[in-house]
1. Just checking, which of P, Q, R has the largest value of percent of Cα pairs over 40 Å apart?
2. Have a look at P, Q, R and say which one yields -7000 for helix-only ellipticity at 222 nm (-39500 (n - 2.57) for each DSSP H run of 4 or more, over all residues; to 500), as calculated.
3. With distance in nm of label points 7 Å out along Cα→Cβ at positions 68 and 92 computed per structure, which member of P, Q, R shows the largest figure?
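None of the figures in this text is laboratory data; all of them are computed from the coordinates on show. It should be emphasised that the depicted structure is a prediction, and the values quoted were computed from it without experimental measurement. Cβ atoms are built from the backbone, for glycine too; each structure is taken alone.
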Structure P
Amino acid sequence: MKDLENLTAELAGGRLSRREFVQRVVGLGLSGTAAFALMEACGQGSQSSGSIQLSFVTWSYGVSTIQDNIKKFQSSHKNVQIQFQDFAWTNYHDTMVARFTGKTPTDICYSSDHWLSEWAAARWITPLSSGFSDLTSYKSDYFPYVLQGMTYQGKLYGIPYYADTWAFLYNQDHLQRAGISTPPQTWEELTQQALEIKSKGIANYPVLLLFSQSDPGSIEVWESMVFSRQDGHLFDDNLNPVFNRAGSAAAKVIDWIRDAMNNARIMDPASLTSEEIPVVKAMASGAHTFTILETYNQAELNKSGSGPFAGKFKMAPMPGETHNTVGYVRFYAVTDQLTRRPPDVQKAADQFLQYFGGKVNGTFSPVVVRWAVENGLGFGWKSLWDDQQVRTAFSQWGDPDMLRRNQELARIKEGLTKYFPDWDVFTRAELQKAYLGQTSTQAALDAMAEKWKSLKQGNS
């Protein structure tokens, strides 16, 4: 039954000719008469009925907003019907891989920087230059990390749906009570300020970081700290490890964390088991002064009723010589299936992509602005910060100029390959051993390097 449903959808969406449909239905054991009856029932395919059908797949965030945006698009594009499906974020990757390998009709979908190399190498998604070159004209308006996160082997694979950064956040009330006028510019200065805050009884552990091994954000916090330092790189241009070299930025980060937790005692040991939500709640309560969280958490901390310090949480550049941090992007991607469909279908898809993630008549589409203004979603466009609606919306919980600066300083994660997730999980455990002093900094980094080399060789 499922195979028959898929065939009917492919016919309706114009992916199968009438002859191909009949042949494949008969192959399922139905008679030719039944095949022709089904074909007539679904209008003999979109090209005969005058209706173009596009399949659009996302993860399950803001579903009602997506559906409303689809409705508005269809109201001005009467000949296009969008077949929309959403799946939980936790299962999205595996669901999409199953759809791609099973050739389930999929034209446009959400994707992410950390899946790009896998999906592009498998040719499940295609570069925009393959029939959608007009969408590549926006590249100069993307923040560098956004462009990096959508580019594979020199080709652009998407237009941004959502982009965000990891941000250094602090409780301004704590700094004022300690007589500190500006946030720390370096990690050494952070240690000094935290010791001052601790000595005055404002916070027993001024620093709380998200380092739970079960939280995938922990590697991004660590990478942000590495990026913020001079020569803050993990790999060279050929994806060979450089983080295990003597005196590397990675080594300095591990040493700082171990000292902050075990010697200076300014970092809460609970950091090693803390996930995102507990960190946000602890910060909101005023138990800690400094943390690193994804930017949208500043809005959560500053919203009315979040706690006694609502409105007091500020963002500063990541401490360190470069102030760089990690940024990431989720984007609209075009599947290889779509590039094999008729020109009028691809034209409709191009119009859909412009409406959902690009520009209409030279100005940002209402969908792009809506996600930012109504949902507070970060975005990948530099010039969108010039939109007064957007600035007003983000000013309710943050400083638009600081938010933009953090995006300018952000870099995409290094080592984003299909084997990065395996290395990530291994690395979280090795880092914790080093933080706790169960192994030396160099031993942990050497183990991480050997694991990477093994994975790289196994995937070459």
Structure Q
Amino acid sequence: MHFDTLLLGGTLWSSSGPTRADLGIRDEKIAEIGELSSRSAREIVDCNGLDLMPGIIDTQVHFREPGLEHKEDIESGSRAALHGGVTTFFEMPNTAPPTTDADALNDKLQRASGRSWVNYAFFVGATSENADRCVELEMLPGTPGIKIFMGSSTGSLLVPDDDTLERIFRSCKRRCPVHAEDHYCLEAHKRPTNNVRDHYSIRDSECALKATQRLVSLARKTGGKPHILHVSTAEELPVIYEAKRELPITCEVTPPHLWVFSDDCYERLGTLAQMNPPIRTREHREAIREALRNGLFDVFGSDHAPHTLEEKSSEYPKSPSGMPGVQTLLPAMLTLAQEDGLISVADVVRLGCEAPTRLYDIQGKGKLSPGFDADIVAVDLRKRWQFQREDVESKCGWSPFEGEAFTGQVVHVWVNGSQTVCERERIGSPMGKVVRFDRG
């Protein structure tokens, strides 16, 4: 049987572990897996010594288009994703204007068509005005569902009160990702300061804990499915552990809250380390690492949120919160797996590929299996390398991971069966498509 592309001799990964096999691609799909070296193909790629995994699904990025394209746009953000082994992204609604209705969603889908290097979908933002229509909005083609901001961050979307949150959760049937910082707590803790080191004490653990406790109560009351983004505090962890025993609550962890960054990073990086929720003390980081080891988190995401160096150079608190991260998401998680032993490589596939498909009912992605979309990343797991500013593909042009050493480097990438990275170099043209969801 003729294949479009034949990948020979690689080690294929799933959450169950590695398997040595060949993989054949036909008509944008994985057609067959097994001993295929005697079969014909238009293109044959030697993958001996490489590890193949499904393309990473990053369920939290901010690509800033429309309205903020000087920071990032869909082309540049998706290009950064591609080079990092992310073949699907879900983009957040806090653009200008915000994505709060069908017209704004369709505008983003049109902008991505033919320009995105990887597959895409766009969240719709919840507001007090659309709270009762979320059940309709979450079913629109091209959206994973409804995003909720309980605390103010970059952008104008904010749903601070329980009455509106209850209306949203009663309306929504699908999973709702939530930026869980309590708005009223944040307002109460504001104080005059120009020291970015105060960022994590102003947006302290109490603000995150209160929001998470409110979400648990609302989930119990409404049957809603909150997905707590970028968990950052030790205090939230026992609340989430307990809630997950009885409620459909899920949660995410990000590399900046797991990495060797802690409160001392503000001395080294200044406002480049400023993000919401903040990078906190070593004690919080170690608690989150232990929770990752114990299987608390359902997915990891980058929370890619770029700003220009000029914007970041503003004195705190005028400096904006957020940092790029989609390109370093997979290398960081592979390094935490292989060097720190927090998880296994199989867990990276589970958290970055398989779990997102279950949480958001994604069709055809997340597995190296016949019939699935041929979104494939070939990685040299043994390659130790240093990430430098010249490696940054994001339009913002910088990364907090500059100078950091990673173990595990992306070598090849296929998106919908087309090779778009070969030997770490981008080739071809954007091949991303809108993500399909099971609305059953």
Structure R
Amino acid sequence: MSGSSTNPCPPLLSSSCLACGFHAAIPLFDGGSQPLATLGWPDRPEDSLNMPRLRLDFIRCLRCGHIYNRAFEYQQVPYVKHPNLMYNDSTLWQWHQEQVCLRLAALLPEDATVIEIGCGEGGFLKQLARLLPQGNFIGFDPNNKNSLEQKRLTLKPELFVPEKHLKEHRPDLILSRHVLEHLINPLAFIQELAFYSSWYKQQPRLFFEVPCVDRILSFGRLEDLYYEHNSHFTQNSFTTMLKSLPCQIDFIETGYNAEVIFGLIQLEAMPVAHQIVAETQIFTQQAEQVRRCVPEQIAELLRQGKKLALWGGTGKGAAFVHHFQLDADQFPMTVVDSDLAKAGTYVPGSAYRIWTRERLNEQPVDVILIPAQWRAQDIVIEIKQAGIPHKRLLLEHAGGLVDFESGEHPYRILS
């Protein structure tokens, strides 16, 4: 379709796409308020007529074309009371499932460990198990009322938790069919699978199958759009979502007369994520150390009878006060700021009054604390040019307070 010269520009909506994360969408279909379509099961006509109505506000991502209901609330869908069971016994649907199982089995080792998320009563998992007689098969579905434990097949009436169950089972294949469209955030779900697989040094294959809604757009078909399906995947949005993972693509195809789309990928390691975790853990340890050490150092200076000043009363200065839990009674200091407009006000959330720098000429201090490391050199130049008396200039660095002039830190700008 060509440009928009004859059509008005639709309103741009700010909403994070559930398939690719892009944060711009446009309205697709306002379905008003309707009852649940697959999980209501009312027993009496009056109960049916009085079913709660839920908002259908479908929008479409401008990057990948994904369709989703921005008014969806997961707690409104009673999966525990009424499991979302599919009818799987029709001839063509059975043939479709058999073909998928054959393709998956051909790519797996004979003793593969396979996990299915949202397995229902385990029909598909049992079908695949017959093709891999030496494999181990575990199905997870919190909506099942009963567990099943057989020699090679286990059905668990519980949620699949990647952090726990990937470590426990180390699967060769994780599969999930007709589940992603029900989730609050399918992209977050598959990203979690990818991260924990990498964390535990696993590279399983992932297989997903969802309804394909391209015909909604081709023919204006409305019946697909109901509340229980939060996400509606197009070929492009499904492909974009899977390709966003660190992976190799085995195949992404449509099936069952183009009414479903499915894909098999093999996850790869995420070294950058591992590096981020390591850096974050180090920072957390450093933060604990510095929050303990800096107040101790300030308290020791005060015990020695030193007079202190803090240079900067808002922004980083205010953060310094609150990160280190300083208060004007226990940690008496003079707070000054280069900005004359701040004089006479107070450090946000504290009883420290902010003065102009001239206060330090009138009432000299021994030590000036500089919380704004990024412009510490400029502050030091300003202090010296103004002739403000002091004995030491300290700034927080690498777990404690260091001397600006003689300490080891990266904030001296050499000329």
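1. Numbers: P: 28; Q: 13; R: 45.
By percent of Cα pairs over 40 Å apart, the leading structure of P, Q, R is R.
2. Numbers: P: -14000; Q: -7000; R: -9000.
Matching structure: Q.
3. Numbers: P: 2.0; Q: 0.8; R: 3.0.
Between P, Q, R, the highest calculated value is found for R.
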